[in-house]
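K.L.:
Please go over the structures that come below.
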Structure I
Amino acid sequence: VLAGIYSYGLDAYLDVAPMLSPLSFTDRSNQAVYKCFQHLFDEKKIKQLDESSFFSVAKELGYTWLIEKREEVNHIKSIFNTHILLENIPLFSGKIRRLEIARDLRRAMQDSDIQLSELEGDETVEHILGIPERCIFDFTAQLIRDGGNEPRLISEGMREHIIHRMDNPVEQVGLPSPWPIYNAAIGGGWRRKAVSMIGSRSGVGKSMLADNAAEHLAALKVPTLYLDTEMADEDHWYRVGANFADVKINELETGSAGKDPDKRQRVMEMLKRVEGAPFHYLNVSGNAFEETLAIIRRWIHKVVGFNEDGKTKDCCIIYDYVKLMSGEDLKFNVQEYQVLGFMMTSLHNLAVRNDVPIFSLIQLNRDGLDKEDASVVAGSDRVMWLTTNFAIYKPKSDEEIQSGGTQDGTHKLVVIKQRHGPGMSRGDYINIYMDGYKARVTEGKSKYQLQKERENAEAINPRPDEVDDCPNIPFGNTDEKERAEEQPIL
């Protein structure tokens, strides 16, 4: 390869530069030679190499030993005098690159080997398998990641990317949730390489939100993995079935839906629809968080797959919900907020390295009953740092329901943080109607939208001005009436 670059100059170098670096070579002398070639082409802008230029730049870069030691000089001259066909240079470069990948993987696997040697035998099989799997998957994600580690001009690749977007427009950047106003507020749905989060108090309906999100994405044929830390799969069967079949959960649980021919028909159609949906589910309660991450990585590689360019195909991971999985998480005197911070860091890193969107839920602390800001999240600082957007889901207060009735919504979704998108005005929220009978969560209009509509309606049809009761209002001419009363009746 080095001989080919020396013989054919810039043309050969441009073919191999994207694949190779000085560290791609194992021999110290070859590393120095390639570094000199690289400097001549990239910095000196030379198109064709010659001996004098090479020896000059070797001295300039501090590689004087290349030209002072006889064996090094002989090695360099052998490179200069070797002939190779131009079309064979990329083939040998690819071989060098593959050998470099093998060496890098061996180094990465050494960490896994150390972790495996420290096992005590109490770990689960999933945990043991997750150690080398994590190493392999992280290494693969790093390998296919674009851009490398070198700084570059912000404009590099920008023109092609923007023009491609204009030539291939999409309705929104991320995967759409079932709630359009929410999508717009956070900047176009759930984006890749990001963790989107919604928090609520216990029993408010986090899992129902997650079910509706998974159903919506699966209906769009987007592979969706729902990881649940609490409920059993049968509970989700009834919820998903009730929503799709438009029957009550209780009618499925008791089987009474089968007595009505129309409902039975809808249930049978629902079953066909669900069976054909790419909706994957697993209860991970009791699993160590590292095991859950390994499950996600395996699902991405085995079920979702990659495009020809190495990019992960469209998919979504729903994690319900971020919390301590067991007391083991605190056995090393680690605070709860630190463990939650580690979990969020791991989720975020997984989303970035695998180029996938993650929709997660979290339980709010007691402040979530009244406050509507980031402080209501347990371990708020560390959790909020790594979320791309965050919203609070809670029941509307009595005063809020009285102002518009339950037809406007039973719950509200308050967008607190968004890295993309316009967000929402202070005090505004999205009205949500939750039908608990059918496990259905429907988005209404925002608070300010409804206020504006009512103000416009009143401007077109204003209310009549209030008039005080005046029972003694005289009619006609008072003086004439009094004179008529004074005249005698004939």
Structure II
Amino acid sequence: MSSPSIRYFAACWVCFPLQPGDRFRYYWDILSILFILHDALVLPLYFFGLQKHYGVQSLAWCARTFWMADIAMNMLTGYYEMGILVNDLRRIFCRYMRTWLLLDALCVAEDWLRFSNIGEADPAMEFLSLLRVIRLVKLRKMSGQLHDQLQSQAASIQFNLLGTITGLVIINHIIACCWYGISQLGDGGDTWLKLQGWEDAAPTFHYVTSYYWAFSQLGVGNTEIHCVSLLEYVFASFVAMASLLIFSTLVSTMTSLMTTLNEIQESEISQFRALRRFLSANHIPQELSTRIVQFVQHSYYQKSQESDQDGDLAILDMLSTPLKAELRFARFAEKLDALPFLRKLMACNDLQITRLTHQLAGQLDLLLVAPGDVVFFADNDAKTTFVNLHGTLKYYQSSRSEEVTDGLWISEMCLWTSWEFMGTLVAEEVSRLVSLNEEIFKKTVCESVVAQQMASSYAIQYVSELTSQKVTSDLWAYIESGNPSAPAITVS
């Protein structure tokens, strides 16, 4: 290969590492979790001869190939150090070499050693293959990324509880298989299997009895299986010490999680009980009481499922003001893009305009309405424009009505001219809206001369089209001419 080609590939190697939060890396980590669980569950079963099955051999080939590629992936993925993204591949490699490189390389080498049939006649090689099970330590970090997708504290606690129970099951599974594997070592001396007279039993029976022995070491059961050989006594002593740590940790963790979960549920129950007592004591009509309880239940559910959706996180106070504004903008960028004028602003490659769009995002208000709530009445002065995030809204005008589409800005006209609502907007179910006040909008836009000029030009076109179309609905959507991808202007 020529020297320029070498320099080209070297430049690509240095300049293009994967980002830790990259979507491809996210799915790769999910595959890593699946293959780690495969190693933890399937490899110990090799003591029972499971590796002879064709399906297991196919899975072993997939895992073998994946873990080889995973070494390269880890060398090409950046990391965060003190909150700063490290993209230098030499630093990435040095960090990987100090942490997981040696173990990953040994695991891959052992896997290929087994595949080449070297040493397979020795049962002790089965214990060497369990070296790969150490990768279970990686699960804590990888599962944390899945944990971050949960949006309620209760779901987070349930996830932790499930993880604790799953970890206990896997650890007992490994101990059980090792306990059976020890009985296969040696030169035909006495073992617990021979003492019980179960040598000719089915592999399934061997596994179940071994698992029961492993579980009884936690002190929650009794077993007639006893150690016979020195190796069995050594292993049983090690398991007894490990079980002491596992059991104490398990009890404290599960107790803490269950206590927290019960506190959350009890808090919810007591609040709704107090609400019902209040409604009953004040003789509130049954129909209104039902509406109130249903709305509060929905609001409570939304708060638990969309935790901190309004950005009221204490840790966000550590962000700089521009970064907070950019975060707010990122949350509502899709809704802002639905307004043609704001879409034009967002397309401008100007720092002042960018700051202005971030300010506008910060001026958006979130509004939660209950079934039957009126958002606005016909003939009232329009001072605010709305967009529906989720839920069902009905727009009533004269003798007709129509359902409002999500993402459609309602009464945008008030931003550009004096306007009165032409109809009435009513919530059919619990709905969440975003609103923008026209006074705040105008004040923010006027902070930039360029934006003010763009707004003036746009307002002339908008009002001209509004007049020519003789619009009589607050749901009218203005589509700029000259946009070939835009649908035709519609008048409701």
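K.L.:
Compute relative contact order in percent (Cα under 8 Å, 6 or more apart) for each of I, II and report the one that scores greatest.
P.N.:
Largest one: structure I.
K.L.:
If helix-only ellipticity at 222 nm (-39500 (n - 2.57) for each DSSP H run of 4 or more, over all residues; to 500) is computed to be -19000, which of I, II is the source?
P.N.:
II
K.L.:
Something else: Looking at structures I, II, which one was mean count of other Cβ atoms within 10 Å over residues 54-61 calculated from, given that it came out as 17.1?
P.N.:
I
K.L.:
A value of 1.21 was derived for Rg/Rh (Cα atoms, Kirkwood Rh); which structure in I, II was it taken from?
P.N.:
Structure of origin is I.
K.L.:
Output the label of whichever structure in I, II has the greatest value of distance in nm of label points 7 Å out along Cα→Cβ at positions 214 and 254.
P.N.:
Details: I: 2.6; II: 1.7.
Across I, II, distance in nm of label points 7 Å out along Cα→Cβ at positions 214 and 254 peaks for I.
K.L.:
Tell me which of I, II gives 46 when you compute percent of Cα pairs over 26 Å apart, for residues 38-221 alone.
P.N.:
II
Bear in mind that the values in this text are calculations on the coordinates, not laboratory data. The model shown is predicted, which means the values in this text are computed figures rather than measured ones. Cβ atoms are built from the backbone, for glycine too; each structure is taken alone.
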